[in-house]
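Engineer: Several structures are given next for inspection.
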Structure I
Amino acid sequence: MPPGLTILVLSLLLGLQPITTDLYLPALPALTTGFGATMTQAQLTLTALLLAFGLSQLVWGPLSDRFGRRPILLIGMSAYVLASIASTLAPTMSLLIIWRTVQGAAMGAGVMCARAIVRDLYTPAQGARAMSKALSGLGVTACLSAPLGGLLSDLFNWRIALLALTLFGAVCLALIALRFEETVQQRNPRALQPATLWRTWLTILRNPTFWAFSALSGASYGGLFTFLASGSFVFIQVLGLSKTEYGMVMFFNSLAYIAGTFGCRWLLARLGVRRTVAIAGVMTLCGGSLMGVLAMAGWHSPWAIMLPQIVFMIGHGIHQPCGQSGAVGPFPQAAGAASALNGFIMMLLAFVVGNWLGSHMDGSVFPLVYGIWFWSVLIALTAWTLVQKYGDAGGQ
């Protein structure tokens with residue numbers, strides 16, 4: 001495939017995650033009211049999706065190592081489109097949760113394969129730069145998702161916002177079917193054998209480089225998910241923004257992320273992975289700490305959250321490409337399995353965060369603020385310790 005087409009495919013597949021979560025976030029409070037549901041049930045439409053997303057990657061990864069990326073992508077994207085249609089038509093909150101769970105499992109095929117494709121085609125050092133380009137495309141998708149979701153919800157309703165996911169999934173499916181070429185040079189016929197699978201998992205889990213970069217990407221996503229899962233309630237119900245205004249909040253959040261991915265490529269070319277991640281750790285900690293201090297001082301306004309969040313998101317745009325590519329880097333022959341484990345760890349943390357937020361949202365800004373502050377500390381510590389000690393194998 002031409003390099004431009006490869007980056008486009010990666011951007012769309014990685015973009016499945018933000019569009020599936022962000023597009024309906026502005027409508028989440030209205031959806032909850034419309035179904036007469038509890039906040040915990042509303043959070044399940046997001047956390048159940050992400051748990052299924054994480055768990056499914058443990059299945060999709062070995063399958064893609066055995067049969068190749070293309071057939072798994074065709075199956076996964078077909079299931080995604082069908083689940084999107086069913087979610088749009090769901091008559092009850094329970095059925096919406098079920099179909100969102102199926103949607104998350106199908107989404108796992110696309111995102112997992114994208115990470116594995118990077119390792120199929122690039123060395124670890126090249127992979128971090130290629131991943132940053134693809135994640136810039138993801139950032140554009142995220143930029144458009146929340147404002148579009150807010151606009152569709154204001155003009156129509158939340159069902160139309162979910163219907164938009166069907167169109168995005170259909171575009172991805174068509175591109176894979178018509179233009180995508182298999183990237184696995186040599187399939188592993190033993191990838192699904194229990195003994196081989198067990199040895200593969202153990203090899204990955206015993207690798208300190210995998211854990212260093214997975215801890216980085218996992219903690220960074222934990223901070224982002226804290227903002228995603230609680231932001232619509234805080235900005236709309238606590239701070240009084242409209243759904244469209246909240247969509248613009250998410251737009252600037254994603255714009256900061258795109259800036260971070262561009263900064264990542266600039267820093268990687270000059271400083272290498274370890275120093276790039278260390279610098280981003282400073283930014284992350286400054287953003288999270290500033291947000292916490294302003295909230296404790298009584299400054300509860302959209303700007304008091306968003307300005308520090310922008311700093312946090314620039315750091316996130318650096319940590320994610322380095323973390324995701326670094327975790328898979330040591331395993332060229334098991335890129336699918338390594339990508340699956342890395343994705344599972346991120347989604348497991350997101351599920352824990354979502355459940356915690358579901359029971360701790362108290363009508364104030366503090367669950368959001370303290371959550372991001374907590375993750376910013378963990379991110380910085382990981383960037384300054386584990387990545388510095390074990391980062392060479394994944395980054396060079």
Structure II
Amino acid sequence: MNVAAERAGNAATVACDQDQDALRVRLGGDWTLRQNLPGAEAVSATIAAATAARRLTFDTSALGRWDSGLLTFLLGVHEAAQQKQISIDATGLPEGVQRLLRLATAVPERGGGRRQTQRAPFLARVGSGWLALSAATSETVTFLGEATLSLLRLLTGRAQLRGGDLLLLVQQAGAQALPIVALISILVGLILAFVGSVQLQMFGAEIYVANLVAIGMTREMGAMMAAIIMAGRTGASYAAQLGTMQVNEEIDALKTLGVDPIDFLVLPRMVALILMMPLLCVYANLLGISGGFLVGVGMLDITPQQYWNQTIAWVRINDFLLGITKSIIFGIIIAVSGCLRGIQCGRSAAAVGEAATSAVVTAIVWIVVADGLFAVLTNILGI
């Protein structure tokens with residue numbers, strides 16, 4: 001029986017013939033991974049059909065170059081021969097192949113060592129998912145309770161909080177975030193003004209672009225855009241920092257020393273975002289209104305005085321306070337999401353990346369949910 005894989009160049013070939021009780025496998029050509037190598041299935045079928053064979057030999061006189069592709073093929077042949085209880089004579093193989101084959105077959109494969117691809121039953125998957133959800137919910141509720149108690153300890157002066165760490169985190173979450181918040185806020189203001197002007201020009205009401213931008217930024221977009229930026233920038237950073245500490249067992253070391261990780265690691269990050277998010281929200285509001293001002297004055301023939309008067313006349317203090325209140329809630333969500341995913345991080349580098357990604361996704365989802373709840377409450381209360 002002959003099996004060959006034809007390819008340009010010195011193609012790899014394999015042939016099998018039987019002489020009394022011996023089965024000979026002849027190998028030829030280049031057995032490298034770049035070649036279209038024959039599989040071991042045809043040889044295995046020949047071995048299974050050879051009822052009189054008691055010994056397996058090899059002829060490699062025509063063999064050219066070889067690499068791990070040849071060894072993979074021989075391991076398949078070796079397994080088929082063992083199943084038929086046929087002895088293997090490897091003296092015909094190159095010396096390097098013999099050594100690698102002995103090394104590969106020196107220790108038998110551990111039972112259950114191969115990855116099982118069998119899919120669990122539907123009810124088992126449902127049960128596993130429910131248990132995982134229950135465990136995650138329990139961890140989240142526990143973490144929220146510990147964070148709340150840590151904030152209460154801070155108010156009573158009993159929290160293990162270092163002022164130097166807090167100042168550094170305030171700088172990272174505040175001053176260092178100003179450039180990206182400024183860029184996004186101006187662009188959002190420009191977009192709101194431009195999109196609004198396209199519709200308002202149809203009715204000759206271009207002046208109301210100032211109302212649209214001012215109310216939209218102060219009530220919604222200022223806090224929302226600042227929160228989304230901080231979720232991707234600072235929330236992911238918190239998750240990566242705490243996740244790396246989890247990998248290096250630094251959090252376990254803090255517990256061993258009697259230091260509460262919530263007070264020492266989570267509390268300063270929460271306080272930093274609670275303090276900085278209202279300021280970033282006001283900053284985003286002003287720059288967003290400035291972006292709308294550029295469109296209104298530059299494209300719609302509105303004078304600077306008209307735009308300013310229209311903005312002042314329609315923006316209420318309640319609009320600013322609503323945006324600032326939202327920003328505080330959003331800051332708590334970002335800090336809790338980042339720190340929670342960091343504390344839950346596994347013990348590998350891949351787990352750190354997954355924790356950072358999960359922190360951003362969690363924060364953004366809950367920011368949108370919280371904003372929706374604010375919209376419903378403000379409509380009910382008439383704010």
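Values quoted throughout were computed directly from the atomic coordinates according to the rules given, and no laboratory measurement underlies them. Computed from a predicted structure; not experimentally measured. Cβ atoms are built from the backbone, for glycine too; each structure is taken alone.
Engineer: Out of I, II, which has the highest value for distance in nm of label points 7 Å out along Cα→Cβ at positions 161 and 305?
Structural biologist: II
Engineer: Also, quick follow-up: Have a look at I, II and say which one yields 7.9 for distance in nm of label points 7 Å out along Cα→Cβ at positions 57 and 153, as calculated. Don't skip to the end; give the middle numbers.
Structural biologist: Values: I: 2.6; II: 7.9.
The value was obtained from structure II.
Engineer: Now a separate question. If helix-only ellipticity at 222 nm (-39500 (n - 2.57) for each DSSP H run of 4 or more, over all residues; to 500) comes out at -29500 when worked out from the coordinates, which of I, II was used?
Structural biologist: This value belongs to structure I.
Engineer: Here is a further query. So relative contact order in percent (Cα under 8 Å, 6 or more apart), computed for just one structure, reads 29; which one of I, II is that?
Structural biologist: Working: I: 29; II: 16.
It was calculated from structure I.
Engineer: A follow-up question, please. A value of 4.1 was computed for distance in nm of label points 7 Å out along Cα→Cβ at positions 105 and 369; which of I, II is the source structure?
Structural biologist: I
Engineer: Identify which of structures I, II gives the largest calculated value of Rg/Rh (Cα atoms, Kirkwood Rh).
Structural biologist: For this comparison of Rg/Rh (Cα atoms, Kirkwood Rh), the top structure is II.
Engineer: State the single structure among I, II that was used to calculate mean count of other Cβ atoms within 10 Å over residues 233-240, giving 25.0.
Structural biologist: The read-out was computed on structure II.
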